[in-house]
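Every read-out reported here was derived from the displayed coordinates using simple, explicitly stated rules and does not represent laboratory data. Everything numeric here is computed off the predicted structure, so don't read it as measured data. Cβ atoms are built from the backbone, for glycine too; each structure is taken alone.
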Structure 1
Amino acid sequence: MNAIYQALEEVADRLGFSVILDTGPFKGGACVLDGNEMIILNSSAPVEQRLQHLAEALGRRDLSRIYLKPAIRSILDQYQRFNAP
């Protein structure tokens with residue numbers, strides 16, 4: 001689980017997102033602040049929940065032009081379909 005989470009953080013970095021871990025009464029997700037794209041994750045949440053929010057945020061992006069390991073692409077493809085209009 002941690003290896004997948006770390007791989008998703010690397011994808012976020014390649015896409016220009018800053019991944020920020022913080023605590024508070026929030027679930028997590030993507031946002032833009034002062035022109036900087038960020039994914040905010042609740043550090044007190046279980047790694048599974050952080051992974052889900054990270055994958056949901058990345059699943060909203062066009063990932064067709066970057067190389068992803070097949071297992072990571074499969075995970076993100078699931079979230080792209082989930083986020084489709």
Structure 2
Amino acid sequence: MDEMTATVLEYVIDEYVDEDDDMEVVSSTPLISSGIVDSFSMVSLKAFLERTYGITLPDSEATPEAFDTVDSIVHLVRAHQANA
């Protein structure tokens with residue numbers, strides 16, 4: 001697992017997964033469709049990504065589909081880093 005994937009996964013687990021939950025969250029775990037991340041959480045996750053990686057994610061691209069797995073989030077961030 002690369003550094004960006006590990007960082008985003010750690011943030012998601014720390015912020016959105018209940019300590020009492022036995023659910024294993026990996027980079028391909030559905031976040032939105034499983035209820036781990038909701039629309040309010042997406043806002044804080046987007047802010048974390050922008051702050052951490054020095055990018056701006058247009059609201060039109062911060063969709064539930066784009067934020068449904070850590071893998072898809074990392075893909076989105078890398079695309080914006082390449083365009084910066």
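Set 1, 2, criterion distance in nm of label points 7 Å out along Cα→Cβ at positions 18 and 34: the highest-scoring structure is 2.
When relative contact order in percent (Cα under 8 Å, 6 or more apart) is compared over structures 1, 2, which one is greatest? Spell out each step's value before the answer.
Working: 1: 26; 2: 36.
Structure 2 comes out on top.
When mean projected area of the Cα convex hull in nm² is computed across structures 1, 2, the figure 5.2 traces back to 2.
When distance in nm of label points 7 Å out along Cα→Cβ at positions 2 and 66 is computed for each of 1, 2, the one that comes out at 2.3 is 1. Can you say which of 1, 2 returns -0.58, -0.91, -1.08 when log10 I(q)/I(0) by the Debye sum over Cα atoms at q = 0.17, 0.23, 0.29 Å⁻¹, for residues 26-73 alone is computed? Corresponding structure: 1.
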